[in-house]
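Enquirer: These are the structures in question, set out in turn.
What follows is calculated from the coordinates using simple rules that are stated; it is not laboratory data. Only a predicted model underlies this, so the values are computations on that prediction, with no experimental measurement involved. Cβ atoms are built from the backbone, for glycine too; each structure is taken alone.
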Structure I
Amino acid sequence: MSSESYDCFDLNATIEYISAELNLKSSRVRASVELLEAGNTLPFIARYRKEATDGLDEIALRNIEDLLGKLKELAQRKTTILRSINEQGELTTELRKLIDDCMDKKVLEDIYLPYKPKRRTRATIARERGLQPLADLLLKQQALQKSKRETLQAFVNAEKEVPDTETALRGACDIVAEAWSEDSETRAYLAEQSQGYGRVTSQIKRGKKSEEAAKKFEMYFDHSERLDRVPSHRLLAMKRGEAEGLLRLNLSLDESFVLRKLNQQLITNHHFEFRQELQETVEDCYQRLLLPATESATFQGLKELADEEAIAVFGKNFRELLLAPPAGPKVTIGIDPGFRTGCKVAVVDGTGKFLSNTTIYPTPPKSDLAGAGKVLVQLIEKYNAELIAIGNGTASRETDKFVSDTIKENALGVTKIMVNESGASIYSASEIAVAEYPDLDLTVRGAISIAHRLQDPLAELVKIDPKSIGVGQYQHDVNQSLLKKQLDREVESCVNSVGVDVNMASAPLLSYVAGIGPKLAERIVEHRDKNGIFRNRKQLCDVPKLGKKAYEQAAGFLRIRSGDQPLDNSSVHPESYYVVAKMAKQLGVESKQLVGNATLASKLSPETFVDEKVGLPTVKDIIAELAKPGRDPRSEFKVASFAEGVNEVSDLKTGMVLEGSVTNVTNFGAFVDIGVHQDGLVHISELSNQFIQDPNEVVSVGDIIRVKVLDIDLDRKRIALSKKQVAG
């Protein structure tokens, strides 16, 4: 066969499959796939190609893209398998159809297993000793032409290391066991039993119970639960314990029931002379081959599902962090708290430009409250600072109290806010930070980053590897490539939904704009530094290697404030500027008079402006944008007020009602920062008086909520909180 005959990717069949799987019209799927295959980005398709996709949003487009990618991988694997089987001379029409029709990668591998090149096993050794014909005889289970002894004696050969009939029979049974273990129907039956009735069991390994690291896995020392009921976070916890060499995980099935069924399925001739030996082989096949293979496949499948579920949670949490309300363009003092080395202080102006830095020592061991206070007051007054951002790491509560006291004592009109500093140290030592502030110590860069996070969380967080920012539990245990893909997608989505000021944005921020990427982002910044600010979007085409495709994808997401064209500070795409001109003409005004004028925009009838290039969805979007051009989708900036005198876990008392900020949402609840260096957990059962299946129904990362302290475990530093028990 030619290599082309192995090609298993059928675009039409793929579109129909995706359509059925996602319950979408095939026309919408086809348009989406064609746009994706043409190199268009998800944000661009979602916003500017609504007519083609019939308004599919980014989530739907992501699902299409992901499934398309999986189907392409499956097709490539089929091609490899078909080529391999054909080279062995084993490819039949029936087998080819079986492979072509298969849409499950695990089932595909089971089909391929009998033909897959093998490592040296007991069965391969037996084959080398000439025992395959005997194994075939056992597999057929037909009446023998000779006695059992005479049949076996024919395969005794000392030169081939088969000295007696017992060795011959044992070797042949090894081949039979392997053949049974590779049967796709048998493997499917075991998978069905596992998924429907299997249990995961977890035990502490011998000698590990007393180890300090084992304490956090105490509930899994002797644990068992049904596989179909184990939640993702518990599975990931057990897998982590296994990875750390503390726990032993196993799959538990009803062995007597499964063996009885396997005997019925595999031993078809109850009068066969070797029936007793085959029954023993069934048990050997199950214990040595089928059960370990099923256990491995089952746990792999569960892990994949748990990863997908956990990564979805991480993505949502990360999105909330990225879209946290910005404090805005105000002079801000960033403080990176510390004890022995003091608190690093940095001042940035409303645009984020670095102005000054110093170090103060208000915390132990120096505790120079007076000196530190004097310096802080001078900085506030000198630069007219309006905000103080305090990192929430080591010494944060002590620093927070010092700043609070200083503000009160000096009646200063400045607002202090505790800022999540996760990943700030990673940024401080990164190439990006070195390039931005080559002459500053990394601790000062950290203070600058903390200030920037308050001014505009999105613009600052894009400089940090998403995995360095705390977005969920077990993030280091899940598939890292899938996690990176999900988090990068969230960054791209958030950046493009907010829009980017091309004249102020850093290269890392610009790199996430649809169609740009890291290299082109650097060229944009270089061009801006060399030639001055961009006066209009068209000037982007002057940037080296920024071609028509990149411009098409990016233009609508880039903002130019106070430029030559008012529409350049909106999400109206340049390809639709002519529509705005038609609207303005109908109203008897100039285009620039229409931008930002909600009263005029309300007089427009969308249907009037539909033509062969733009449909009704796009026209409606244009009118909405004209009413409120460049509107920031992020919510209003708010801060949590931590209770005075509650700085450590030891300060907490059962029954206290405190205000805090949601830092993380998982499937089992929400973690809340209440200002004691240790987040408390509001279990899902304590989130709402109404039954909820998902904590995201009632809370999101960044929410400011009031909670009641239910329990404090000082030894393990665990705090149990309740949201539903707080009145109002």
Structure II
Amino acid sequence: MKAPPGAVVLVVAYGAGLLTGLSRFLDPVIALPTLLAAAWVMRRSAVAAAVLALALGLCVGAVARDAAGSRCTGALPLGDRVFLVRTIDPGMSAGRVTLPTWRCQGEVMARWPRSAHLGAGHDVTVRGRWLPRSARLGNPAGLLLVSQVIRVGGAPGWLDSARTTLAEASIALYGTRAPMVDALITGRRGALDPDLVRAFAGAGLVHLLAISGSHIAVIAGWVLLILRLAGVPRHRSEAIAVLAAVGYTGFIGWPPSAVRAASLLALVAFCRWRQRNVRADALLAASALLVLWGDPWAIIDVGAWLSVLALAGVSVATRWSDRAFGKAMWIRTLSGSIGATLATAPLTAFAFGQVAPIGVVLNLIAVPLTAILVPVLLISLLLWQWLLIPAMAFASSASLLVDLLSALARIGAAAPGAAIGGEAGFWYAIPWLVAALVAIWLVVGGTTPREAARRGAWAATGALWIALIPTGHALTEIGSGQLTLLFVDVGQGDAAIIRTPHGHWFAVDAGPLDADGRDAGRRVLLPLLARERVSRLDGFVLSHAHRDHVGGAKALADGIPIGAVVEPGEAFSDGAYDDWLTALATHRIRWHPARAGTEWVADGVRFRVLHPPLVWPRQGEDLNEDSAVLEVSYGDFGALLMGDAGFVAESALAGRLATVDLLKVGHHGSRGATSDAFLREILPTAAIISVGRNRYGHPAPETIARLGRAGVRVWRTDLEGTTSVVTDGVIFTVRGGRTSATFSAQAQLGPRRRRAGTPPGTD
């Protein structure tokens, strides 16, 4: 195995210094003299260059970290107020803006009202509020949510006018397909149908909706082809193609992945002009170094990393397949697709919680299709103002290709191998990282196909043995003909997923959004639903607006269609609840107030809200006591989900409750919930406590003692993990990661004669 070229070493060293400076892991005042002294001592060694790159990265990172405080994303105040913004993108649905009257730098993303159609380069007075997001390495981010456009003025420049004209041409020529056209040409996805975006993600094609390296290569390739056919000399044609790629990258706003691609094209053209044969990994590393030099924060940009990893995977895979199987086009295309998928899988698993292996096959169709579609779209848009009839002719052809690409994504998202989901984060990324490392092991050292197959057989054997090791996680047992309730382990919070016997899905609460930005909706619930191949939630019940219940709800609404929402609707001042309300409006989700008497039936399963009543004199005293209490019944089985309701709500419900089989204990088992009188009235057989590591002492020893005295078998999500309850209406089984038990369902059949302290069921 060859040693990495100097460019790779330098970019790794510079990146390490950059991360160190951005995170302030080391004080630059102390670290910099030490590094410079080390470089001086080793000045005759190649290591000195790496140490200098590390020192330079440290300095640039520290400066960028200090400058982040002056960016608009870190300076805007919270609350509803009036802003003067200047539009960069045409203001349809969402786009970038600057704030010329604020003493801050940089762009922010704004979301416009549906009725707003603004051109680029206008000074717009708006009313809105700033919604900050968690800062990674101190890099502030957020969204300016505009509720009203008050006044529009300003004189756009030529570049702004060009952007506006392009957007107007897209609407005029493509109508309802315009959001898709905008995504393919400018990378703006704000107006795209969320269902379509999910389909592209599930099919492994979502990279086509962002301006990535492939888009830049397509544009440069077509320019080069046209110039060469016109007889322009090779080096001059390559230079013009590079200029076209750089100009297009600037026009769309210098996204890191496009900058990397344009830089790589420029380096390749320069090396060809100078007749230099440079290693592919060295060129890729040099282009990455240029990106990091121009934008230090690109080192934490997922899109930039995916662009680099995808190209690295393509390069490694095609070099090996060229030696092993020859250079036939279909072999190179297939091996490149496999290489890109494996190289990017660990990062997509870590960042998004899903990997779509089906993309290996679909990209063989979608990438060539996009290579034809993008230039046709551009030609139609550029001709619109001057040659309408030819523009419409090109648009007709492009519309067919757009529909074909969309259909391919929708079919692929529903096919086997689409969007294998998991819990986003380090642990879900590990198996995909192992798969990528195994793939490298298969081809390293110039292996023959036979040797690669032998190594692959050993790897498959090891994977099989690992798969047979018990995981300790609850078996969900989601199947047809049964009611399944999943009480999901989301840490200190509540979330439950319910599947009716014939496949209707509901959710109750969505877990927490903590101070570090860990979102249970994005991190846990969406991967779980993707794993079960759930494409839609028929309903969502929010017990109340506290962050440990509503925190993941926005991500849930953004990530999957929801038919209707039932929630108390009590105003509560919290950013997570505000985001949830915004998501309801954005996705036009039907809302119903959660009041006693609200009920619905799906596949014979009855859902009934028992609390709060229509007139609730204690409303507003304690948000926990205003929680929506939900009863779920099927056959002889009944479950009661208490939200965070405690003694006050239990007293209000006294005398109106039937017996139940399963109790989701209120308020995570706090001492102020689940009274003796309440347990005597509902007589539960089993109880679930949704709880995580916390500072409140949940579940309280007093509550555990009361449940024990009542003879209730208890499962806790902090000990058992995600816990499933499966019933056919006659018996029900509760299964956690450690223990399980099966019981007879007897809800609402009158008091049960059971000796206190004797846990029912069979282990």
Structure III
Amino acid sequence: MASILGKLLKRKKNAAKTPSLFITVYGQAASASAAREFERALELYDRAVAIDPLHAEAYYKRGNAFNELGRWELALADYDRAISIKSDYAHAYCNRGTVLEHLRRWDQALASYDRAIALSPGDFLAHYNRASALKELGRFDEALASYDRAIELKSDYAAAYFNRGHVQQKLRRYGAAIVSYDKAIELEPGRAATFLGRGVSLLRLRRFRDALASYEQAIALNEQFAEAHINRGIVLQEMGQSEAALASHNTAIELNPTFAEAFQARGFTLLCLRQFEAAVASYNRALALDPDRQYLLGMRLYAQLQVCDWSSLNDDIDLIVERIKCRNATCPPQAMLALVDAAPLHRLAAEIWVAHECPPDDSLGVIPARQTRQKIRIGYFSADFRNHAVALLTAELFEVHDRTKFEIIAFAFGPESKDAIRARLERAFDRFFDVRMHSDMEVASLARRLEIDIAVDLGGFTEHCRTGIFALRAAPIQISYIGYLGTMGAPYMDYLLADAAIIPLVEQANYAEKIVYLRSYQVNDSLRMTSRVFTREDLRLPLQGFIFSCFNSNYKIMPATFAMWMRILKRVENSSLYIYSENEVADRNLRNEALKEGVDPSRIIFGRRVGRDDYLARFRAMDLFLDTLPHNAGTTASDALWAGLPVLTCTGQSFAGRVATSLLIAIDLPELITSSPEHYENLAVQLAQDPERLALIRAKLERNRSSTPLFDTRSFAANLETAYTRMMDRFEAGLPPDHIRVDS
């Protein structure tokens, strides 16, 4: 190319006198471009600009050829040269913008498109490209306006409808996005990516069957479309079809073995299938492909904790903490509670999650003024109105609420359930709405139509959560309670229910919500009972010796806690430890850890999930419950106390690390609360070696069960209702939320 240019420059004087030669060469270059023979076209355009160095269109066309070949800097130079010759060259400005986008110079690209539009306002392509730059800059409302303008100028432009749908998704306008995708499909029915985008919006609206059909249409158009297979798996998982979801993810991986998103999605499905080792392997592969992928590191570690695999724990926690402090989306909030005993980090992880997954959404506008009425209308929102810890704690509360002052309405959105606890709850509420198949906006709109005064989120960031309902502001007052043991870090959550043991006054700054201090934090069902009685032989326990126990989920067992338990076993002769375990891999890993600590693994007995009656009865065969830190027992601790089993805890520095302390204070057993690991270890040994002291504690526990606040559901309900009334009084007085104390 350079040699041709050199020869031509030597003939510059003659070339300037031969316009017919320029026309010939230029025409040949245009023909080569049309045939997509861009390398040949470049040679010819070089000759053309050598013949006539002031011909703007020749530089513009050569820039187009460079653009097609991905030689962005050379293309940019040619567009700039064309513009320097012809300052009103609108098409050059427009194509210059596309090159700047390839170079990720979004602001400059936008300026170039703006100039093109100023010169040629009716150029639909300039408006379309301008929208693209605005989308990359995160200026979605402006991008939407530019796509709308492009469509006004060219109403059959399928790509504009397609990309408008993407922007509407970014703005969480899923219904409008579906309309855009449908129009794009009408104009260009063979484009698989449009069906994929349409499926995403349908999934967000919880129209699962329609989303599945859209993904399957995308696959029908392009069987090799790995992303469509991933999304098909995601919607199948939402529909509870985990095995089918796994097959879809596996197909995506076969099609594209370097697709990190597919391995991450498969990891989550494997977690749901409780195939923990396979989940860890899938997450590991995703990390190898994309180490910085959002939330991946935290999810991998959470999967490892399910099987008590601590091989990379300390390094992973250090990296997660470092990234969280830099406000990177690294670990889901629920997993973070188990990793570190630090309320400020829990808040930061929650705030990052909210910013990425469920930011405030004003789509529904301001809530209309409340109509005057006698009763305060409470909406309880939960995925766990079924055989679940949250329902088992709260069932009696809903039954005993004062109906002369309060109306109680349920919004259920968890997995379909027809168990006994669900039937009990449906009877307990004044109205019960199953909103599983309704979108966040539909649920929030329903709550507004029902004029809910106080919306109580019983799930927080736990499984099947629907935080987006609260982001839309379902009620004038919104509260977090019981399901998630920490701050939600969300500006739209007004209050967090707690007590002074869980959140000391000096710790309030670590919580985004205003704190409502109840007399006792955790509600309980005083009607729970079991008729079962187990002997040690029934549970495969040693017939002689002291039995320590822990019924917490495996992910709460951390190395420091387990090492402490092993030291306790070594100090208490002939003692054993009964651990609730969810899988054999965890059993194996814990036995190996016991060996490392010098303890015979046979001294650890593992128990699996059992029915409710058997579960409560099992506690009675144990001698002492050993709690975990940084994430305490919650429901499990109150179940143990109800069954008469003393619970030993160590007070932590965060909400999740103080729950058992709160329970022990509520049942007036402060002698089982320790303040350090050393104190915890020594007291466990002392109680095991002093049967009379432990017997006195057991007797006190039996007396206190019916005389202290922990299991007094009616007293708890009255205390909570006082808090609700105080919140409403503030709201009706035009006052913002503030800390409320009803614990005196």
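Enquirer: Ranked on volume of the Cα convex hull per residue in Å³, for residues 326-413 alone, which label among I, II, III comes first with the largest value?
Expert: Checked I, II, III; max of volume of the Cα convex hull per residue in Å³, for residues 326-413 alone sits with III.
Enquirer: Here's a follow-up. Name the one structure among I, II, III that Cα Rg over 2.2 N^0.38 Å, for residues 126-309 alone of 1.31 was derived from.
Expert: The read-out was computed on structure I.
Enquirer: Quick check on the output: 13.2 is mean count of other Cβ atoms within 10 Å over residues 254-261, derived from one of I, II, III. Which one produced it? Mind dumping the intermediate values first?
Expert: Values: I: 13.2; II: 24.2; III: 15.8.
Structure of origin is I.
Enquirer: Taking 6.2 as the value of distance in nm of label points 7 Å out along Cα→Cβ at positions 158 and 494 derived from one of the structures shown (I, II, III), identify that structure.
Expert: Only structure II yields this read-out.
Enquirer: When Cα extents along the principal axes in Å is computed for each of I, II, III, which one produces 116, 67, 47?
Expert: Clearly, the read-out refers to III.
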